[in-house]
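What follows is a set of structures for review.
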Structure 1
Amino acid sequence: MAGLGAVGVAAWVAVTRWTTVAAGNPAYTWLLVALAVAGVVMLAWSTRARKRRDRGGWNRAVRAVPAIVLVVAAVAAGWLRPFPATTPDAVAGAGVADLTVVDLTSTIELRPPGQASGTGFVFYPGARVDPRAYVAILRPVAAAGHLVVIVKPPLGLALLESSQAAAVVAAHPEVGRWVVGGHSMGGVAAASYAAAAGSRAAGLVLWAAYPSGNLSARTNLAVTSVSGTADGLTTPADVEASRASLPSSTRFVAVPGAVHADFGDYGPQPGDGAPGIDHAQAQERIVAATLAALS
């Protein structure tokens, strides 16, 4: 049963989300491959044991340990199945004249037309959300002259590698000033990078997010917190409670009627609130607040 479950989960994710998985960080692809291979091995092992009538208590116990591990891995892999972008074609580059979108292994770069402003923006996606879901909403930021780099977190969880911004900064020495930001868990990861020793972040933009640590003493960090008043996941109460963990100069922008899923293009999210504003209008306000933070 463990072997069948592992193969089944890997096949289910591949069939229902293959284009999304292929567009993200390769770590999840390798996890699915490993899960499928382990499942086939478990099936072969079990079949051989049955043929040999190897059903002693000790042998059952030996087989139980890898079976339990495989079940846990299968459940985790199924839970990690990403929310797909509803606008995956946005990566193709349509919509903004001369804007170049480069889809790389670990990042998606939105390169501005003409001369860049000198301020770069590294963005961490929310948990299990297709990184392409943020291309459309961040297009206007790049069109304003900012290099925008969306990182692809391993397994879709930004907290697993909150230092991804460091590699982006190192790859673009031409950019003189950096701001980091992120949505939900991505915002937590961005805050972790901003607080880390050696961080090049001059600013932090939180989209429906709050830091896991205390940044209140970071007076040299320009912070903007953008949230939705109808968000059912990062609630207004959560945002209000985060004030104590952020610098006193933090700018708070609440978008009336906006929900958690308004910060990207990936469809409704379980547990979210009911939107009280049009999706496009909510995103216009989110972008306006982000551009003000980058100016």
Structure 2
Amino acid sequence: MSLHPDTKTLFDEISGLSTEQRNPKSMDIDVRSTAEILKIINDEDKIVPLAVEKELPFIEKAVEIIVSALKNGGRLIYFGAGTSGRLGVIDAAECPPTFGTPDDLISGFIAGGKAAMFKAQEGAEDREENGAKDVLSANITSKDVVCGIAASRRTPYVIGAIKKAKGLGAKTLFVTCNPRNDFNIKEVDVAICPYAGPEVIMGSTRMKSGTAQKLVLNMLTTASMIRLGKVYENMMIDLQMTNKKLIERSKKIIMTITGISYDAASEFLEKADGHVKTALVMIKANVDAREAKQRLIKADGFVRKAIDGNL
């Protein structure tokens, strides 16, 4: 059976990817004991943080771009397929409850739509126009930041999204797990390329590559939120009290920072309309809720500045 020319080209392209190579350390994993299998996987996983460390200068550039965009009315939107797409959707979904962000400030698109979060939608990632279409449906503008996520760096859906976003004037980021010298997508403003070597199971990029992508996305949003005043000391203070756990966590945060009792924390939270930041400024600056809210506005949401009053 002969391969169709286009198919052969794709075969050659995929075969040349670093993430599609065989790992010499796991060549006989199929005959190893359970303990040995786990040791091999664990040893390979240890490589991932070091790979991410090498990309810190590029992650820093990306964070600066994101912070600037969010301060100026823009959004951060992830586009990915398969594991990469799911990681983007998860990171975006966790920002509102963790940092009190509006639901549409950070969002994620996955090739194949919502159904692909739970069941692989094979073929959805194979056309650039699908990514471009989702960019248009997201109403991307020059204020926004679009971040493509693709372990292989070649996923057509992601490349199509990046190209269309760049054409609309948006800033563009790309997270891939192939080496930087393999990167050649000129539409990208910042490429982040943590490369941790071949997977334990050849091509299974849900493993080390997925872990690396998760670490990078954690950094992008967490560092950006810190830079936007969503954290006081090392505590999240803009969380939404959308369930009982988060209500109690809000009280614990106030108690930890101020030293007041559980009942007092509950009282201040009620006076602050459930807003942790406002409650903290009320207590630490000894002001009422109205004054605390005004201070926070003048301080661009930074609690330390609002407490000090040097606005």
Structure 3
Amino acid sequence: MSKKLEICGIGNGLIDLQYEVSDIDLEQLNLKKSQMKIVSESEQKVLLEYLRNKPCHISSGGSAANTMIAFSKFGGIAGYKTVLGKDEFGSFYSREFEELGIELSANFMDDFPTGTCVVLITPDSERTMNTCLGATGQFNVSQIDEELIKKSQMLYTEGYKLSSEKSAEAVIKSVEIAKKNDISVALTFSDVFITQNFRNTLELVVKNSDFVFCNEQEAISFTKTSDVEEAINEMKRTIPNFAVTLGKKGSYIYWKKDLIKIPAISVKAVDTTGAGDMFAAGILYGIVKGLDIEKAGKLASYSAARVVAQFGARLNEDHIEIINKVIEN
């Protein structure tokens, strides 16, 4: 039986609220640059009050959601499972996914607001994130959409979902459903915050993953090694396929026992938000569509570079033109 969806994503349903700030703003807010921090609703309100006079860019997001959006714009057929609040932000999120042509399976909750991620972008292009999970943090086993998983060729999920015990349980169960139905599994580590604080749960998902995405710091943290070369060698022992991004140094892709170095694309960095998510979209598109893995890597690298050269996690360029450019050259 042919599958209706190429990839089903499971991840946080967050509204991204992006602001340009200064290093002084971060100091006054007592925030550590480049850190991802989980905060309460009251803490998020205090932060938003501080930012009330600054311009704000709003879009639906979440790490896995960003990847599914980019994958869809490349021409892939995607679905997404999340939890939203029954509020204005939840309606906004749902409308965006409908417009993007992504099959959204969402539970709408009365008692929790739609999650928000405040992204603070400093002049050096680094982003500092304060995330209030709200409704999306309530994802649990009872909300799994088994049919959405079963009609997909691949399941993709994010490490961020493992920061909540109930959500982690639901992710692990979803992965089990995928493996029982011969559906491949891809995972992104998401953040050093996850590799450091939720390692045991992360290992359970990694054990059943066919492809893993991480950056240099996450790879070193997960393998408990001292440098990226050592981390890659350690990952080779237990993970069948993976990609490690190195920022300006490019990336490594380990695919079917071959290690391939993908060069970086030189750009003037403006905002690193969504670079890893876009990179994952390029690789996943290549895998699903049967591209040569090196071409998939170049698509991922080029697309991620173009995202870094603009504000926001959504690439403002024609994704199909980018695919054609990469494949032709």
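Since every read-out is calculated from the coordinates, none of them should be taken as a lab result. Everything numeric here is computed off the predicted structure, so don't read it as measured data. Cβ atoms are built from the backbone, for glycine too; each structure is taken alone.
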Entry that produces 21.6 once mean count of other Cβ atoms within 10 Å over residues 212-219 is calculated, selected from 1, 2, 3: 2
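Comparing 1, 2, 3, where is distance in nm of label points 7 Å out along Cα→Cβ at positions 84 and 124 highest?
Values: 1: 2.8; 2: 1.5; 3: 3.7.
Max of distance in nm of label points 7 Å out along Cα→Cβ at positions 84 and 124: 3.
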Top of 1, 2, 3 by mean projected area of the Cα convex hull in nm², largest first: 2
